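Below are structures written as structure tokens.
We did not get these values from a lab; they are worked out from the coordinates using the rules stated. Note that the structure is a prediction, hence the values are computed from the model and not measured. Cβ atoms are built from the backbone, for glycine too; each structure is taken alone.
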Structure 1
Amino acid sequence: MIVAVSDVPPVNISDSQNNQFIEIASARCTSTYYLTLYYAVARSNTSDTITVSGEGNLPVVVVHQVAGFTRIGAFSVGSGNSSTPSVPAYVPNQGTYVYAAVLASYAVVGIGITPGPGYGVTGLYPGLIADEYLWPAKGGTTSPFIMTNSTLWAEISVSLTP
């Protein structure tokens, strides 16, 4: 599973299955809030309760179960202030599943976020986290997003391998 968290560090994450969560990467969005991606292999396919605690008062947590992918591959991290978030180009292995999440600053209310060319949208969540996927990966990527307004953002893109 992939867990995207927007919060003020330090962040603690645990669940009811006692899965081991591995931090993939963290990217600073504002002076206090970070986007952090965690990865865990679920011990079972039964229901699970995930608990996240950090220092912020506006945390956002997004969880995705991604079946069949058990290892973290290449990843890239970016941040900036624009309407076109992306990460520095990287090359995921052919056929891997690429997952990217972007956190937009809370300064812009009602911002629209869409996936970049070739990507499918996974969701847009309260707190301005959006995520996208590319499968199967075919060559290099920057995991671009398109936003209706310029604002501070942080993005993490990671490839998952079977």
Structure 2
Amino acid sequence: MSHIFIHPDTELNVQLIRVLSILDKMSFNRNNSPVLHLEKIAVFDFLLRHPGILFGLLKKTDKKVSFILEDFELNAIGSLYPSRDGLYQYEDHRKLLQLLLIHGFTNVRVTQTGELFYVITDQGRGFLDQIDSKFAFRQRELASGFAPIQSQTTKNLLAQIIPFINGK
């Protein structure tokens, strides 16, 4: 008898909820300008999968933390020994964003310099609002914690995250 192992982080519905939560909370800055490009979405997704690192990052930068960590978020193997691989999985996120575009859950805004920014649509927000689960609620709660670091560049965020991955 063969046993199948499903890794929850790679399950499509889980990924869609995470990315929609990021888009829902962080599509625009205070000036109503789009801020989410592919690389930043990948970084924020990494932080959603590792809320202990998000918590530490906010504490280290003297930012207000708007959530309390659950025991399982602190003591899970993935939390204790995070892998940096998720920070650079742009192809996976590109495919997810294409799927969200096809279903009308996100739009792309192109700047004059050719940069692509992703924003949630009303349809995407409505879809996310219909999901009634603890997981979806928690992802949205954690994504709200990104506000203090939303304006930081991806390069700056990565530089702050790497020491947490390396155990420092």
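Here are the numbers for this structure:
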read-out: Distance in nm of label points 7 Å out along Cα→Cβ at positions 77 and 125 - structure with the largest value, from 1, 2; value: 2
read-out: Computed 16.6 for mean count of other Cβ atoms within 10 Å over residues 93-100 - originating structure among 1, 2; value: 2
read-out: Entry that produces -16000 once helix-only ellipticity at 222 nm (-39500 (n - 2.57) for each DSSP H run of 4 or more, over all residues; to 500) is calculated, selected from 1, 2; value: 2
read-out: Entry that produces 14.2 once mean count of other Cβ atoms within 10 Å over residues 53-60 is calculated, selected from 1, 2; value: 1
read-out: Ranking 1, 2 by relative contact order in percent (Cα under 8 Å, 6 or more apart), the structure that comes out highest; value: 2
read-out: Structures 1, 2, by distance in nm of label points 7 Å out along Cα→Cβ at positions 101 and 141: label with the highest value; value: 2
read-out: Structure with the greatest value (metric distance in nm of label points 7 Å out along Cα→Cβ at positions 61 and 85, set 1, 2); value: 2
